[in-house]
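Next come the structures, one after another.
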Structure 1
Amino acid sequence: MSQTEPVSVHILDREYTVGVEPAERESLTAAARVLDGKMREIRGSNRMAAVDRIAVLAALNLAHELQQLRDEQLAQQQRFQTAMNELNRRLDLAIDNAR
């Protein structure tokens with residue numbers, strides 16, 4: 001059974017405590033820093049902006065970036081598969097010609 005430990009993170013001048021497995025602590029704190037930075041970027045100089053609106057916009061921006069990375073990864077996988085198929089076709093042709 002996994003054991004979690006409380007970890008405090010600061011996001012947009014607020015402290016949040018979350019339970020996390022010890023091995024995930026570094027990753028969680030890094031994610032909190034990314035989210036804090038994105039929220040500060042969105043808030044900009046408008047200190048009166050609603051925190052919930054800032055959070056939703058930050059989440060949307062981060063989800064969009066994640067989707068772009070997934071799309072690029074899929075495109076790379078497709079290019080790799082096409083190259084592998086071409087290599088297999090060439091190998092089959094070379095084997096057939098060698099017989």
Structure 2
Amino acid sequence: MRVALHTKVRADRIEEYDAAHREVPAELVAAIRAAGATSWTIWRSGSDLFHVLECEDYGRMLSELERLPVNIAWQARMAELLYVVHDYSAEGSEAGLPVVWELP
């Protein structure tokens with residue numbers, strides 16, 4: 001499945017956010033892949049962040065990552081940089097942007 005997300009980085013923390021993503025821990029990357037993600041791209045326009053990820057099952061991916069120490073540490077780091085942190089609850093699995101149109 002393909003999921004699109006919109007998040008927002010704090011305007012005064014953009015450089016830190018970008019730097020953090022140049023150093024995503026290999027253990028976290030492996031955990032994200034093991035949880036079923038095949039790709040994840042983040043674009044930034046000013047402080048707006050747009051994510052597109054491909055995974056087998058987004059809800060399952062979130063539940064598998066939720067309690068992993070490497071992800072907990074990463075989410076704590078992101079919480080310092082973002083206005084809204086990633087929601088790992090059951091409701092979070094419904095947080096994707098609705099599809100309005102796709103090129104046929």
Practice problem: Could you figure out which one of 1, 2 the value 4.8 for distance in nm of label points 7 Å out along Cα→Cβ at positions 55 and 87 was computed from? | Solution: 1
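Who wins on mean projected area of the Cα convex hull in nm² among 1, 2, i.e. which is largest? Show your work: numbers first, answer last.
Details: 1: 11.0; 2: 6.8.
Max of mean projected area of the Cα convex hull in nm²: 1.
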Exercise. Out of 1, 2, choose the structure whose coordinates give helix-only ellipticity at 222 nm (-39500 (n - 2.57) for each DSSP H run of 4 or more, over all residues; to 500) equal to -24500 when calculated.
Key: 1
Quiz item: FRET efficiency 1/(1 + (r/R0)^6) of positions 23 and 39 (r between Cβ atoms, R0 = 25 Å, to 0.05) was computed and gave 0.45; which structure, 1, 2, did it come from?
Solution: 1
Quiz item: So relative contact order in percent (Cα under 8 Å, 6 or more apart), computed for just one structure, reads 16; which one of 1, 2 is that?
Solution: 1
Quiz item: Comparing distance in nm of label points 7 Å out along Cα→Cβ at positions 15 and 79 across 1, 2, which is largest?
Solution: 1
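We did not get these values from a lab; they are worked out from the coordinates using the rules stated. Since we're looking at a predicted model, the values are computed, not measured. Cβ atoms are built from the backbone, for glycine too; each structure is taken alone.
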